[in-house]
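Structures follow.
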Structure 1
Amino acid sequence: MSSPIALAFGTPRKLPRASELQGRVVVLDVAFAYDTDGSTEKFEKITKRLIDGLGSRLAAWVDHHDHARHEDFRSDPRFVLSTKAEHGACPEMVTPELVERIGRVDTICCHTDFDGLCAAAKWMRGGSEPYPGADDDARAIDTRIGQPSAIGVRFDRALRGRPNDEGLFGLIVRHLTTGLADPGLWSIIDEAGAAYAAQEEEARRLARDFQRLRGVPHGVAFVDVSRTRRRTYDKTLLLLLGQERETIAVVVDGDSISLAAPFTSGVDFLALLGLSGGMPTRVSIPRARLGEVWRALGVNEPPALG
C-alpha cells in the first residue's frame, strides 16, 4: 500500500522551508510573491528560495495568479501557470491528465483558502471533483462572481471564521478527499463558520462609513477603518460592500491600503500601480502610496484622513 500524501500549507509570503517538505512535492494555488514597489525581491527571497531548495523534488507548481516571472518558467513542464482571467480558480486546473503526467507525489503544499484546499483534495482524488460542482464553487468563491452552492458557503464561512487554523485546513481537505463521506465532520466545520458571524457584522457596520468619490473612469468607494474598527472584520466582505456602491472599493486600515474591483470590471491594479504580480482586481499596498492611488484612479478630490 502506498503511503498517504502529506499536507503542508502556505501563502505567497509565507512558505514552508524545502527541508520541511517530504519527497516529491506539488504546490497548488500559491501565487508567486510580489513586491508593492514593482520589484521582484520578495519573489527571489520567498518563492524562488523554495523552488531552488526543492530542486528536482519539485514535481509541479500549479497556480492561477498573474505574475511577471511566470515567463521564466514557460518552458519547464513542471510549472502549470495561468492568469486569473484564464482560470478563476485552481481546482479546474487539476485534471486527471495532469495528475497522471506528474505521477506520484509525497507532499502537497497548498494555499489556505477554499480554492487551495479543494485543489489539494482534487489532486488526492486523481483529478476528480470532491463533490459535483466543487470546481464551480471554488471559482465563485475566489472570483466573487455567481453564487456558490450551500456546500461551498459552509466551507467558505468556516475558513473565514478561523483563517489561521491548520487543524481546520486538514479536516476540510480530509472531508473533501473522501467525497464528504463522514457527515460528522460538518459539526466542526459549522462551528468554525459560526465564529464568522461577528466578523461579518463588524464589516457591515464599517461599510456604513464608505464615501463615494469621483474617479476616472470608475467611481470609488472609500473608507478608513483605522480608528473605527472595534474587532476583527472580514475585509473581503467590506470590499465587496464597497463595490456595491461604486466599481472600485478602497479600504485603509492602519498602514495598509486594500483595493478591489469586480473580476469582470476590466480594472487592472497591477498595471495601474506597477506591481509585479498578484490578482489584477485585488491588491494590498502600503498606506504611504495613497497619494499615488488617487492619481492612478483619477480621484481629483481625495478625502481628508483623520
Structure 2
Amino acid sequence: MAQPFDVVALGELLVDFTRNGDSAQGNPILEACPGGAPCNVLAMLQKCGKQTAFVGKVGDDLFGRQLRRAVKEVGICDSYLISDPAAHTTLAFVETLPGGDRDFSFYRDPGADMLLRADELPEEAIQNAKIFHFGTLSMTHPAIRETTKRAVALAKAGGALVSFDPNLRPPLWDSMDNAKEQIDWGLSQCDILKIADNELEFMTGQTDFDTGAAMLRAKYPNITVFNVTAGPDGSHSYYQDKHVFVPGYHLGGTIETTGAGDTFCASVLNFVLEHGLKDLSGADLTAMLKFANAAAYIVTTRKGALRAMPERAQVEAVCGG
C-alpha cells in the first residue's frame, strides 16, 4: 500500500481570470491564474511540509494542461487528476471590487470538474487519507454531488477526519434553497469546519457570530473545530466550551482576497495534523488562528492563489511563530 496522504481534497480545479492592468487601447488585461478552492488548500499544506493529493477533472485543453503543470509544480500529487478530452476546463472571471472583495462569473455549463464520476474515485487514496477535504462547488449538480457523497463515505469508512468549507458561490446554484440543503449535508458530515461570516448568516439568519455558531453547533454536534472567518476583521474558533477570537493583520499591501479563505483553511488543517483534535486549550486555538490569519493576510498581498502560498517561515515572521 502506498504511503497515506496527509490530506486528499476533491472538487474544482479551474482558471481564475483576474484583471492585471489595461492595454494601450484601454482594454482590461486578464491574467490566467490557476485556482479552485480545494487545490488552493492543498498548495498551502504543501508549503507546510504535508503530502497531499487532488481528486478532480479538467479538460484536455490548453487550460487543463496549464492547471496540471501548476498542480505538479507546487508538489500536489496529480495522479488522480483526470483529463477529459470531451469537456472544457471550467473558467472563472473575477472582478475585484473596492475593498478587495470579488464578483465571479463562471463558464461551467458543464465544466470538466462537474463530470467526475463515482467510479473514477481513487478509493484507496481516499480511505487512507488522514483528512479528506471538500466544499460545495462539487455539490451544485446531481452527478458530481453523488460522486462527492461517495468520496465522503469512503473517507469516513477509512477513519479519516472530514473537513468542509461551504465556499458559497450563488451564481453556480439553480436555487439558494438547494445551496442551503447541500451545505446542511456538508455540515452534517464534517469534523472540521471553516465557514465565512456571510455563509453563517445565510445558514442561520444571524449576524451575531456567537448566536449563529451556537445554532449550528447544537444542530451538528459532529463538528469538533468550528471556525468562522470574518474577512479582515479576523476569525473565531469554537471548540467544546471554548471560544477564541483573533483579529486580522493590517500591515498594508492588500491587492485582492482570492485564496485567503483557502489559505486559512489549510493552516487550520495543518494545525490539526500536528496537534490532533483532543484537549485543545485556548492557547492552542489562539496559536492556530494567529498562524491562519497571518497566512491569509499574506495571500491577499499577492496575485492569484495556487502559486501565491507563503512559506511557513514567512507566516511565522508575521504572527510571531
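Among candidates 1, 2, the computation of FRET efficiency 1/(1 + (r/R0)^6) of positions 108 and 292 (r between Cβ atoms, R0 = 35 Å, to 0.05) that gave 0.75 used structure 2. Structures 1, 2 were shown, and helix-only ellipticity at 222 nm (-39500 (n - 2.57) for each DSSP H run of 4 or more, over all residues; to 500) at -9500 was computed from 1. A value of 6, 26, 34, 24, 9, 1, 0 for P(r) over Cα pairs in 10 Å bins from 0, in percent, calculated from one of 1, 2, originates in structure 1. In this comparison of 1, 2, the computed figure 24.6 for mean count of other Cβ atoms within 10 Å over residues 12-19 is attributed to 2. Among candidates 1, 2, the computation of mean count of other Cβ atoms within 10 Å over residues 76-83 that gave 19.1 used structure 2. Consider the structures 1, 2: one of them gives 0.20 for FRET efficiency 1/(1 + (r/R0)^6) of positions 52 and 244 (r between Cβ atoms, R0 = 35 Å, to 0.05) as calculated from the coordinates. Say which. Computed on structure 1.
Values quoted throughout were computed directly from the atomic coordinates according to the rules given, and no laboratory measurement underlies them. What you see is a predicted model, and the numbers here were worked out from it, not measured in a lab. Cβ atoms are built from the backbone, for glycine too; each structure is taken alone.
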